[in-house]
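Below you'll find a set of structures to go through.
Derivation of every value follows stated rules applied to the coordinates shown; laboratory data play no part. No experiment lies behind these values; they were computed from the predicted model shown. Cβ atoms are built from the backbone, for glycine too; each structure is taken alone.
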Structure 1
């Protein structure tokens, strides 16, 4: 049976000996285990320069068996690696039938130090310990793009913006297809109020990821917000419309952010004088807040009231008054002006 598949990623083997072993095992297993019923020829994805395996975005309708064979073979080969990852999806009309994220998990010192550092970096208060482990990973293999990216994130959390930007640039230089490094770089630029540079970095995070990844939508949402900061409302509308129209599954990490995205979308629409659509966006934002059990956000009420007023709809005073009663000072000023 045919299904759409997407495969992309890069794995570094670290040295010529390991690279040659991985390459040889790829050929041997492809021939003996899978009778060459796989999706790639060895010369298409193995590169002696820097000793790595690289699959740029591969999108094709393939037989399920060929996908499964390729997935199993890549899972085996990735374990020869010292850094990197491979992502594989099998899809049926957009529904994910199978997904694999393959990363080295061997007993190599660089691999284990990175795994430990990555785990510690997700725990509050463990940032310094995370840095020690990530430093060890980089000392063992100084081309470890993922370790640089994760160290950059920890440095950013520790407010070491200069170090974070340096590490993000280093990571991108080693692996120019890692969307997480571009996203993190964009966050540093935002903090430094370098919004044009942030837009470029976040745009590359979108380009280097696929719509099946949470980072893709996280980047689109943030890019929309940056465009609002830059008063580029048409561009903001484009990004936020894509985000708000996306039907995320219930367990998707970006689903809880839809209420905020609808609010930003409404701001962009207001500036573009598309007031009816702005009202609908603000209403969606408030409805999602209510569905999540959140308290009524007075700022969102105020903006819905303003949008209703500009759209010539009834009920705008009620929204603004309610916002004022909830403590929104701007709404209180508006209410006086309307009176």
Structure 2
């Protein structure tokens, strides 16, 4: 789901495997068992809420990390369009044909974040960061009023792409202070996740701290401090927990870069975009008709069963991806990869 590198970093590829497994697990939990009858607003208690607190921010941070050319005002928007948007167009028709409902929002959000941050680093302006923060403060609530694009969650994802760029820029500092940062961010992660609640999940608290409807219709400026707090808490939690896992995986691969098992896990990272696409058709298409209900009397057993199913889906999707990518047209128009 990120820009291809000539020299792949094993810790990034392994994190991508970890993150895409969480994506599948987060999609499985509300469909198989105790979460199934619940609405989208109610299903984020417990483990599912914790997964949603950081799994997509982690993906976006990694995407920003490997897009470091943006820091120098360089980037290939056309290539990124072919890689991310062309597959979305193709998948729109595929979904229509097979009866699966999904808009693959992350690919569109990633493209938008790439373009916005590239534009940011191309603009020469004093106090550029302050101006950007002020604009986001007023524009993010306005963005919620645009039905066709608000579903792409750009207001949520945009800061994390920038954090990825910052981490790349500070890579030497991170490496020099890795163990200290790991401890600090580990402690903060425990505290923040302990405080986490379903009210902080993106779907339950969009960026609506300014009510533009009231402003337009009644000429009254209403400001929601609690909504702003929920958004800030969500962003801080996503940042801290994602960074903890980034520091942890860097440390693991620094100490065990010769362990074959670690490198084998990392080999699956190159298929994260493929899996992101294919798991939609497996979960919403293949599994949907079966209405699998798992025993949920013991919550720990339930979590282990759903994790096991998620792991199987991950392996199956990687296998299917390896088969499908042999076709140059599927590789190009669905997976966004140039055929060599």
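Relative contact order in percent (Cα under 8 Å, 6 or more apart) computed as 33: which structure among 1, 2? Computing relative contact order in percent (Cα under 8 Å, 6 or more apart) on every structure in 1, 2 gives 33 only for 2.
Highest-scoring entry among 1, 2, by mean projected area of the Cα convex hull in nm², for residues 65-192 alone, is 2.
Determine which structure produced the value 55, 46, 44 for Cα extents along the principal axes in Å, calculated from the coordinates; the candidates are 1, 2. Source structure: 2. Quick check for you: by distance in nm of label points 7 Å out along Cα→Cβ at positions 137 and 241, which of 1, 2 is greatest? Biggest value here belongs to 1.
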